[in-house]
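None of the figures in this text is laboratory data; all of them are computed from the coordinates on show. As the structure is a prediction and not an experimental result, all values here were calculated from the model. Cβ atoms are built from the backbone, for glycine too; each structure is taken alone.
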Structure I
Amino acid sequence: MTKGVVIFIVGLGVVAFAMNCAANWLEMQPTPVEQKFRIVDVYEECNVVEYSPTNAARYQYFLDCRK
């Protein structure tokens with residue numbers, strides 16, 4: 001192998017490692033509360049709130065009836 005090919009392969013490995021570290025760092029950041037709770041409807045005097053937990057494949061709903 002020539003010196004240029006070795007430098008290219010090592011550089012590609014360093015870039016892949018850096019991208020993996022950046023993706024892991026972004027995934028570990030806390031999610032803003034606004035993204036987890038969202039008012040989707042109104043029922044009489046209450047708000048129907050949708051809650052989507054982190055890494056869950058389902059939504060949960062509840063009524064918020066503050067007066």
Structure II
Amino acid sequence: MIRFTGANVTVSDDGEREYTPRGPIWLRCEAIIGYYEHTVLVGGLKIWVMETAEQIGEKVRNEQLR
């Protein structure tokens with residue numbers, strides 16, 4: 001299991017996204033099918049997190065090494 005910080009996302013009038021922490025969320029590494037900036041893809045769902053793509057990738061790699 002990997003712990004992320006869940007995020008709420010608000011979009012301003014000029015299209016800029018702002019992420020605010022929502023609380024911890026735990027995901028099974030095997031369930032993650034992809035990720036990008038502040039977003040983890042699990043099945044058909046997009047889960048917004050506070051972590052950047054680099055931080056998400058590091059957490060996934062560390063879990064896979066266990």
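When helix-only ellipticity at 222 nm (-39500 (n - 2.57) for each DSSP H run of 4 or more, over all residues; to 500) is computed for each of I, II, the one that comes out at -14500 is I. When relative contact order in percent (Cα under 8 Å, 6 or more apart) is calculated for each of structures I, II, structure II gives the greatest result. FRET efficiency 1/(1 + (r/R0)^6) of positions 7 and 39 (r between Cβ atoms, R0 = 30 Å, to 0.05) computed as 1.00: which structure among I, II? Only structure II yields this read-out.
Given a value of 43, 21, 18 for Cα extents along the principal axes in Å, point me to the structure among I, II it was derived from.
II
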